[in-house]
Structure P
Amino acid sequence: MSEAENRYAFTLQEQLRADLSRKIGDGIYKPGDRLPSESELVEAYGVSRVTVRAALGMLVDEGVLVKRRGKGTFVRPTTIVESALTSGSFTETCLEMGLEPATRILMTGEMPADPSIAALLGCTDKRLIEIRRLRMAGGTPVIVEHDYFPQRYRFLLGCALENRSLFEILKTEGGTVICGFEDSFSIGRADAQTAELLDVAEGDALLEVLETVYGRDPSDIVYVNRQLIASDRYRYVVRSRKA
């Protein structure tokens, strides 16, 4: 390819990148939207697949787009930032960012006690109460949560949980005030069910948070919360300051 042809190809890439960027800025493609496929862009713009891939690659490198294996190319969703020094409430974090929080209850019931979870709870119950939830912000799924309670919180199985703060339910219906929590972080992988719920590819890396939630006495563990987070949409910030 001659130097002139190289310049022409690069110009086409830049033109396509600029047009897609403009459409994103104008709201034609909104955060979380899937872009047309490479084949559709080739047909719409009358350019080669190489040009389309190069333009999309530029926008991925700029952080405007994100590729999801087996799913396509998407406008990067609005990232929700939760500080480790905040209240720990998903609902409050979303509202502070101007996003509508929503919760879908996936299941409530009893499960055989996992020894590691029971140890964190400090209980000897043979069966634990589990609440499984999908947390959404502005209609976008961001977290799959598993909440594990000892049997003394069995009353939760009879509560209306949809789109309600668990902290508030514990306070108003159980007399339990949540005063703090401790988080540990690791990397998890999306199994088939989690991948479908979060709209990611099976096997994708997820931020996994294991949280112990306690009441007025830090030794009184109320429940254990396990979160699987689509980290391109929701992230934790931990701040520290030198004394």
Structure Q
Amino acid sequence: MRARPAAAAGSSIAVAAFDAALTAAERRLVARLNSPPAIQAFLEQLTYSPDDFYRSPLRVLRERRAHCFDGALFAAAALQRLGHRPLLLDLVANGRDDEHMLALFQFGRCWGAIAKSNTTGLRYRDPVYRSVRELAMSYFAQYFNVEREKTLRGYTGPLDLRAFDRQRWLTEDATADLISTRTEQIRQIVLVDARTARTLPPVDERSFAAGLLGANLDALYRPEPATRRR
């Protein structure tokens, strides 16, 4: 499937810098990333990185490792080459789990997402969601921590990475830090309020086991023990 961009993003100085830095072998590899599923398949081949270092798309391509932030940046870069806008969406947890980053794309009026994740349920989404909120909510049931708590609470974005073209976000690692800071400054859209969160049951054992299939267990977020309510 080749998702047709809702609006062409065009080229930029950041894309030009990325293209100029590629070797012949890297150009051939990037040329094969000709659809959202192909981009997701490439992310699946990467080693999941447990560190806090933010990599540019160029470094991801060369090191073959990424966490969710790096993976989303790379996916956004690859999507832009296909004519999509390079958009990030930050899924926000309740303070007892990691946040999760998605690269968004559209097919007509519907939204889909590409993502690198250490768990099975927080990766690709087909472009069948009529709104960004609907897409974000599709991650709710699979968004849980090691205590089996459902932790998704909201999202920020979408953030258009063309705002960082002058900082050459496709090739400069330092710009990834700027992007991370910007995502924290965007107004959060609440998906699950505190009152509703208190009613949520834990994830069942089969879903929990399925979600962690193949995960790097050492890289999972470990929250402090929950305080019992009296």
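Only the coordinates and a few stated rules stand behind these numbers; no lab work does. Just so you know, these numbers come straight off a predicted model, no measurement behind them. Cβ atoms are built from the backbone, for glycine too; each structure is taken alone.
Here are a few things to note about the model shown:
- Ranked by mean count of other Cβ atoms within 10 Å over residues 64-71, structures P, Q are led by Q, which has the greatest value.
- FRET efficiency 1/(1 + (r/R0)^6) of positions 72 and 120 (r between Cβ atoms, R0 = 30 Å, to 0.05) from the coordinates reads 0.95; which among P, Q: Q
- A value of 21.1 for mean count of other Cβ atoms within 10 Å over residues 56-63, calculated from one of P, Q, originates in structure Q.
- Identity of the structure behind 22.4, 76 (criterion: Rg and Dmax of the Cα atoms in Å, calculated), options P, Q: P
- Source structure (of P, Q) for distance in nm of label points 7 Å out along Cα→Cβ at positions 144 and 208, computed value 0.7: Q
- Winner on relative contact order in percent (Cα under 8 Å, 6 or more apart) once structures P, Q are ranked, highest first: Q
- Value 4.5, calculated as distance in nm of label points 7 Å out along Cα→Cβ at positions 96 and 168, assigned to which of P, Q: Q
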